[in-house]
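Have a look at these structures, which come just after this line.
Since every read-out is calculated from the coordinates, none of them should be taken as a lab result. Please read all numbers here as calculations on a predicted model, not as lab measurements. Cβ atoms are built from the backbone, for glycine too; each structure is taken alone.
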Structure 1
Amino acid sequence: MDKSIKSLNSSLKNARKIALFSHENPDPDTVGSTVALSNALTKIGKNVSLFCETEVSGNYLFLTETENYNRDEFLPENFDVVIAVDVATSKMIGRYEDDFLKHQNSFRIDHHIGGDNFAKTNIVLKTSACANLIYYILKLFKINIDESIATPLFLGLCGDTGIFRNNGTDSESFEIASKLTTSGANIRRVYDEFFDKKTVSVVKMTSNSLLNAEVDDNFKFAILTATAENYKKFNIPNNDNLGNLPLTYLSCGYNIAVILKEKEDGIHCSFRSKPDFDVSCIASKFGGGGHKNASGCKLDCSLVDAKKQVIKEIKNYLKSNEN
């Protein structure tokens with residue numbers, strides 16, 4: 001067993017209260033992995049609290065445990081162990097960042113190799129999803145993986161592999177998916193409730209964003225926007241699940257596509273790209289990151305300025321990679 005995982009095992013055995021953190025603007029992997037770990041720790045008698053800078057709502061609510069996010073107050077002295085799950089940088093913990101960094105028994109469990117080693121102990125393994133790493137850890141700890149753990153892990157695995165379609169999908173992805181299925185993962189519910197379920201409002205919002213996209217046929221990229229006005233007009237929840245909308249333009253022949261979402265705390269950018277184009281390089285220019293073909297960041301400026309900055313960085317990236 002790896003030294004860092006041994007340290008985690010020892011800390012968890014001695015812990016009474018544990019705080020788990022998902023990253024802001026949560027995706028399926030951070031939510032699924034966090035919920036699965038929470039359920040596993042609860043099974044062995046631990047008191048677990050969940051935290052996330054952004055509200056975890058919308059299609060995630062089919063996992064009833066998501067209602068436990070931010071129910072408790074995070075006072076560092078009240079927790080024996082704090083764990084960031086699928087969090088690449090401490091900034092992505094949001095308002096909890098400073099207190100997390102001060103904690104003397106902090107862990108980061110992640111699969112983003114290029115992230116910050118901000119925790120006291122960092123468990124990082126390059127794999128298609130953080131859900132895979134959580135699966136391995138629970139097996140090492142000999143915790144029985146039942147439906148309550150397998151289903152959220154399957155959600156996380158589907159999320160970061162693009163439902164087994166992106167270039168991060170490998171034989172390990174299918175192997176773990178098979179094992180999760182054997183352990184009772186409710187595959188149909190994950191697809192129906194998270195990936196396929198849409199409200200009329202979301203359909204109207206996505207249609208508006210697609211119709212009003214700006215395309216550059218010279219550099220082969222597309223810019224989509226979701227304005228604050230339209231969020232209000234169509235009554236879209238904060239956790240809108242619009243991040244994969246740019247994929248539509250990739251299928252139309254563009255190499256990079258991004259959606260800029262205008263929210264109260266800034267402009268949230270979700271980048272998507274074809275296999276040969278690394279949008280994590282672009283997101284990192286704004287303090288963000290993620291995967292080669294799916295990354296994100298947040299800009300503290302107006303939507304107009306954000307669009308100018310993003311277009312500039314996309315062009316710079318494409319120019320430097322022309323050959």
Structure 2
Amino acid sequence: MNIFNCKGLLLIALIVYHLFPSESCAQATQKVSSEYYSIENTPLYLIHTADVDLGVRYKKGEGIPIIFIHGSWDDHNSWLPVAEQLTKSIPNPILLYDRRGHSTSTPDTKQGTISMDVHDVLSLLDTLGFAKAHFVGHSYGANIVVELANKHPDRAKSIIIYEPPIFGLLKDKSAYQKMLSEVQLEMKKSKQLLEKGDIELGTFNFIENVAFGKGSWHSIFDERARSTMVASYRTWLDQANDPERLNIRPENLNQFNNPITLITGSGSIEVYPAVAKEIKEKVPHIQLYTIEGAGHAGLISHPKQTADIILQHLEKTSFLTTDQF
């Protein structure tokens with residue numbers, strides 16, 4: 001057989017192989033594709049860090065990781081729709097995790113602090129071998145991101161914060177006193193209900209009257225989210241008793257030289273856009289975006305719009321740069 005016939009047979013064999021792959025080969029290809037392009041199909045792993053065990057969804061990729069930090073009541077699932085949108089556009093590693101005291105991570109056993117939350121996420125990065133990350137936080141998770149950028153600016157390539165509840169910014173502003181008093185009254189009511197054992201009613205009151213608005217308990221959240229929030233009540237009480245929570249200083253972000261994006265929703269309870277406005281005035285270089293029709297849960301109700309803002313932010317930061325230990 002001459003060399004030309006050999007080449008012809010080889011070409012036919014390759015064509016047949018690609019047109020009719022074996023079942024195992026097709027399954028392997030599908031698995032690799034699924035793992036690379038989907039965070040939702042990535043299994044939840046328990047990762048042991050220096051001080052805490054964290055339940056983590058980790059989609060491997062190229063470049064600087066993007067890590068999402070959830071708020072007070074839900075777990076990593078609240079960011080899942082947004083993260084899934086981003087996997088369609090970027091190759092970066094993406095991490096979602098349950099904060100200490102939430103769902104699959106180490107439960108609360110003593111009074112926690114926001115410093116512990118900052119330490120936890122940095123320990124997670126250390127364990128995975130990353131020097132820096134883009135940090136994305138929602139609600140109290142956004143407070144954690146602000147504290148991290150202020151205390152450890154060398155670890156943050158950039159930050160994105162969705163409606164951080166830094167209500168202390170409003171306390172000396174006469175224009176905000178009515179709305180602030182109403183929110184504080186409902187927070188106190190929720191705390192009292194939870195402390196006397198009315199777990200579901202206390203959670204419901206906070207979700208509807210402090211965080212997400214009337215009707216949100218059923219119109220925004222599914223059964224999984226509602227169950228998760230009820231189960232997280234102890235961690236919220238712990239957080240409410242944290243003395244450090246009153247010391248967050250967003251104005252210190254003027255010393256943070258990397259990009260900052262702040263997101264709010266036009267349909268949020270009015271205290272959240274008010275806080276966003278005050279942060280923008282204190283830190284002029286922040287990029288402020290408003291998602292029309294979204295509320296405090298815009299990451300759930302408007303995931304594409306939220307992801308588009310995050311993508312715009314990342315495109316300005318050379319986000320493909322590798323930055324590992």
Assuming 21.0 is Kirkwood radius over Cα pairs in Å as calculated from a single structure, say which of 1, 2 it is. 2
When distance in nm of label points 7 Å out along Cα→Cβ at positions 288 and 304 is compared over structures 1, 2, which one is greatest? 2
Note: helix-only ellipticity at 222 nm (-39500 (n - 2.57) for each DSSP H run of 4 or more, over all residues; to 500) at -13500, derived from one of structures 1, 2, originates from structure 2
When distance in nm of label points 7 Å out along Cα→Cβ at positions 56 and 72 is calculated, the result is 2.8; to which of the structures 1, 2 does this value belong? 2
Out of 1, 2, choose the structure whose coordinates give relative contact order in percent (Cα under 8 Å, 6 or more apart) equal to 13 when calculated. 1
Which structure, out of 1, 2, was mean count of other Cβ atoms within 10 Å over residues 104-111 calculated from, if the result is 13.9? 2
Check the numbers for distance in nm of label points 7 Å out along Cα→Cβ at positions 208 and 312 across 1, 2 and tell me which is largest. 2
